[in-house]
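Coordinate-derived values only; no laboratory data. Every value quoted in this text rests on a predicted model; they were computed, and no experiment measured them. Cβ atoms are built from the backbone, for glycine too; each structure is taken alone.
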Structure P
Amino acid sequence: MTIWFVTGTDTGVGKTVATAALVAVLRADGRSPYVVKPAQTGVEPDEIGDLDDIRRLTGGVPGHEGARLRLPLAPDTAARLEGVDLPALAAQHEALLDAAAHHDVLVEGAGGILVRVGADWNLLDLAQSVAHRGIEVAFVVVARSGLGTLNHAALTVAAIQSRDLPVAGVLIGSWPDDPDLASEQNLLDLPTLTGVPVLGRIPEGAGRYDDQSFTAAAPTWLQLPAG
């Protein structure tokens, strides 16, 4: 089993829809996905969160949400202001190992790669901790299509690789119906700048699909490396 860490070059780049698409692609490949959202911010206790959106788009998927915070801030910042304790790295580590015994696990981060999703840890720390236990891990970097994404994507990939962690590739989180010149060229330049492939493009508005349309279409939008 593999633990896939879904991170972004920034906030609002389409990580949640991308994670849902990855669920559909893994299922189409005969695998059993499980989704983890270590920390959800900017959502009231009775509101729909990212994991709920993923379940809506995929027709349901097992998973769990670690902490839920009302303030629309980085998780550790929101937790500090709200007086909430975030899960410790060791606890999240063990939860991932348990899930990975039976599933391919998808871990959706918050914001960019260096944002702390715990009191003193980020996705890189979590990925390293499970990789040291012999679990196969891989990062998917969700990026914007337009101007500025080359630098953001290259920096994100470099940060991951600086920890000797593998990057499966870059995934465009929202590909416009009428892409501009920058978007078209970025698609060509991203592999050169980052050193990793572009896995695919999720069409703009895919988050509004019903579950049957979404799960049928997702495997045509992206392809994960064999393995």
Structure Q
Amino acid sequence: MRVCDWPAPDQPRNRLLSQGPDGLADAELVAVCLGAGGGRNDVVAFARELLARFGGLPGLLHADAHALLRVPGLGPAKVAALMASMALAERCHGRNLAGKVVCSNSSLVAGFLRHALGGLQRETFACLYLDTRHRMIAFEKLFYGSVDRACVYPREILKRVLAHNAAAVIFAHNHPSGIAEPSATDIEMTGELKSLLARLDVTVLDHVVVASGGEVSFAERELL
């Protein structure tokens, strides 16, 4: 049965307007973004299939255009709607963090990094650039790798730190495996970057590893 044939109060779009988003499941919210079921009768069922295919909501919303367009029933308009939803959410998280003293908002930082990196299928290394009062200047995804590693180039990090005139940084990367535990290589690399940046009077405040199973903070583990 098509969603438009459901009783009006039960249709996801009407429930979103009357009850707000908290009352809708992930598949129902995705269905609202899609609008129609890509040739299927039930757009909510189609949305559930998409979530299963991409490993849940973070995986779907972080998927690139090429991966989405390979799905039968997803055309450019629907893919653009999904990607725009992700971009708006990411910008909102970034603006919530911008200008705030991040060292006193660890939960906000964790939430931002979880949203930005948690659903990525490739290991990605990123950096939060901070001013002298530890307020966020910018956030960049710097290096992309495979499912279990990303090559990090210190020279490029130095260039970006200087370009932003940052006084401090927070590094972050994701573990697509779902396990946030830092590796020995992660710890060694962070120590080398900390020593390198110290010569420029730039402080490494933290390195956060993000995974579906949670986050690990180097600062909280006293690994810096």
Structure R
Amino acid sequence: MSARVTLRAVLFDVDFTLARPGPELGPEGYARAGERHGLRLDPARYEAARDAALVDLRRHPELEHDDEIWFRFTERIVRGMGGDADSAYACAVEITRGWERHENFELYDDVPDALAALRAAGLRIGLVSNSARDVNDFARHHGLDVDAGISSFHHGWTKPHASIFRAVLDLLAVEPAEAVMVGDTIADDVEGALALGMRAILLDREGLHPDFEPRAEALSELPPLLELAG
């Protein structure tokens, strides 16, 4: 990383960066939710249904947080899994609300050591998430040592809107040039942060972007990328 401005803070995306959704938010969880709404959903059809729903997924034109976008996205998955009935929407709302429950997520194994290394280097840590979750409660639930966090639901706008990054930076009392963003999406996390004057690292856990720089495939790779002393 450039040494022209001292690094004072690291901001993290949450979903698929620090934590992954557990089984209740996957194929079997969809099937169980379907049963509660009188629907018979086929877990084997989940991946194809999700891929089809992604084709039509569009963010809010003004980057406002809008739960209805995700309700309709999930409804398309439910219907694609065989739940093409009037109760599909209600089922989708229940499933989508499950993303607000902290216990439905599991931390990646490399998270505790990575955050500890940043703390040892004297860095402040923030969370910025496109979600309806209270990320500060999420951090407490999972024992994450962070200084501040904001979700798009509570802020009103989603990444890559500059204001959500700025809001977390203000809570951390740092300027954009003093912070780096770490996240798993190029458009939302990396490009959004760069547009504000932050630095950014793509966390590419699945190795989908081998030519992108700077990138890491695990959080254990952050210290050298941040030029932290080992």
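Each of P, Q, R could give Cα extents along the principal axes in Å, but the derived value 66, 33, 30 comes from Q.
Which one of P, Q, R has relative contact order in percent (Cα under 8 Å, 6 or more apart), as calculated from the coordinates, equal to 27? Derived from P, not from the others. Between structures P, Q, R, the greatest calculated value of distance in nm of label points 7 Å out along Cα→Cβ at positions 74 and 162 is seen in Q.
When distance in nm of label points 7 Å out along Cα→Cβ at positions 18 and 202 is calculated, the result is 0.8; to which of the structures P, Q, R does this value belong? It must be structure P, since only it matches.
Match the computed value 1.7 of distance in nm of label points 7 Å out along Cα→Cβ at positions 66 and 146 to one of the structures P, Q, R, and report its label. This value belongs to structure Q.
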